[in-house]
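Enquirer: The following blocks contain the structures, represented as structure tokens.
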Structure P
Amino acid sequence: MPQLRKAFESIGLGHKEIGVLEVLLQGGLMYAAAVAKGAKLNRTTTYGILKELSGKGLVSSTKQQGVLRYQSIAPELLPGYIERRGKELLDMKTEVAEMVPQLQLMRSKGSVLPKVQFFEGAEGMQQAYEDTLEGNREKKIRDITGIDAVVNNLDQKFVTYYLEKRARLGIECTDVVPETELSKKSKDDDKKYLRETRFIPSKFNFDGEISIYDNKVGIFSYAPKAPAAIIIEDKTIAHMMKQLFDYLATTAKA
């Protein structure tokens, strides 16, 4: 797919990285050895490239029976990934978006995707955040957020980008947060961002976030040296978390 390869080149990927990513896009969930064979690389090189792609938010991993398996980000998230790189890539984003049905078809022929995905580093975590927006069928997010850590530990340009995109997509958010000076200031923007902020006591402050949406639960760690995220896709778990959240929201202060 020359257009897809050109798109990856435009965001700075090398030919070996592109080769590995193309193998994963077509193969779905794969062992490193299978990726190496498909990309025609040795295992040592492949492991290094998988680590690089994980850091860029393009690959995630899951452990099954003690062995790591790898997969690319979902094809439908590729347009959002490119969008963050600026307006000059919008034309390329459109081309990639047109390829999504073909990529999904190829991927559906591979292994069944796991229900848990891990995202490492700042780029990986940002890609996990994109998942809360792209294809959000309910147009609703239930959030439990450590606002102080958002302000102190996250890239504020990305935070603004995310909030504006969420509002632009018409996705409403109920956010339960520890009551601090920063969270009270953040509440002033509730109307702008289609958000309802509710407060719990400040003694319950924390450095992370839980996002509940559709049939997924996203868990985000804002640890400065090792930001990471986990997305769990399971209807029963998501329903349980929604019930717990709704109870918490009713006890929180408006």
Structure Q
Amino acid sequence: MNSNLKKLIEVNQFDLEISKFNPLIEEKKAPIYAKSDEKERYEKEKLDLEEKIRQNEDLLNKSNADLAAVSADVEKITEKIKDSKSEKEQKNLGMEEDILKERITAFNNEIDTLEKQNEQAKNKIDELTKKIEETDAEIKKINDACSDDINRIKKEQDVVSAKRQKVALEMDGALLRLYEKIRKWAGNSSVIPIYKNACGGCFIKLSDKNVIDIKRGDEIVHCPHCGRILYDGEEVGISIVPGDSKDSKVQDSKTTESSEVAEAHA
């Protein structure tokens, strides 16, 4: 088998192994993410309440100013009623006074409602602040509990990454760059064994010539349909079963692009 192909298969297998560490890390971090989401919800609710209080304060300032103005008008009308000599004028002024007093009652009710809302919001903010502090403590506790496991997993991943890097440096640079380009869309199935004389990635049947070239292993062979790099799994003891990997599904646009790349490097 072509030495570069052997190294490429090895690099791909290392990439596959490296990717298996990520779900393990994410699994350990899952409780932290859950608590962080919980904290974020508390913080958002707190910000919303603080904004509501600011809006209510603006309304309170306006209502108090309006109340003061109407109260002043009532005082003036009361004085006019006292000074008035005409019964008709007193009656008209009295009606105007009643209307203004109704407005005063409405302003007082509005002010009372806004003040109660702010009081409730402030109490809720105090509760949320306490919950945020408690959640922070829980996040730290969980983080401390799982940090050793995460660090251990990362160290194991780093060991595999170092092995991968060593092999990658021994490869032809152009081939490695091509592999990385294919890997952007094909993931771990970028370099894949054939399956029943078909591409192990897109599972489209290969021509007899393609199969012969792949089994010979003298050169790098791409799938003419999707552009993945193919090899004979039996020779290296690697096999594939349809549906093993989600990476085997390829979009048409990406397939066309990768096929052009394959032809350029054939």
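Just so it is clear, none of the values below were taken in a lab; they were calculated from the coordinates. Bear in mind the structure is a predicted one, so any value in this text is a computation, not a measurement. Cβ atoms are built from the backbone, for glycine too; each structure is taken alone.
Enquirer: Figure out for me which of the structures P, Q the number -14500 belongs to, where helix-only ellipticity at 222 nm (-39500 (n - 2.57) for each DSSP H run of 4 or more, over all residues; to 500) was derived from the coordinates.
Expert: Only structure P yields this read-out.
Enquirer: Thinking only about mean projected area of the Cα convex hull in nm², for residues 59-138 alone, which of P, Q has the largest value?
Expert: Ranking P, Q on mean projected area of the Cα convex hull in nm², for residues 59-138 alone, first place is P.
Enquirer: Let me ask something else. If mean count of other Cβ atoms within 10 Å over residues 11-18 computes to 19.2, which of P, Q did it come from?
Expert: Structure Q accounts for this read-out.
Enquirer: Hey, another quick one. Of the structures labelled P, Q, which one yields 1.04 when Cα Rg over 2.2 N^0.38 Å is computed from its coordinates?
Expert: Of the structures listed, the value fits P.
Enquirer: Match the computed value 7.6 of mean projected area of the Cα convex hull in nm², for residues 91-178 alone to one of the structures P, Q, and report its label.
Expert: P
Enquirer: If distance in nm of label points 7 Å out along Cα→Cβ at positions 99 and 163 comes out at 3.5 when worked out from the coordinates, which of P, Q was used?
Expert: P
Enquirer: Between P, Q, which one scores greatest on Cα Rg over 2.2 N^0.38 Å, for residues 35-74 alone?
Expert: Evaluating Cα Rg over 2.2 N^0.38 Å, for residues 35-74 alone on every structure, the highest lands on Q.
Enquirer: So, one more: Comparing distance in nm of label points 7 Å out along Cα→Cβ at positions 211 and 235 across structures P, Q, which is largest?
Expert: Once distance in nm of label points 7 Å out along Cα→Cβ at positions 211 and 235 is worked out for each structure, P has the highest.
Enquirer: Between structures P, Q, where is relative contact order in percent (Cα under 8 Å, 6 or more apart) highest?
Expert: When relative contact order in percent (Cα under 8 Å, 6 or more apart) is calculated for P, Q, structure Q comes out on top.
Enquirer: Given a value of 9.9 for distance in nm of label points 7 Å out along Cα→Cβ at positions 83 and 171, point me to the structure among P, Q it was derived from.
Expert: Here the read-out was taken from Q.
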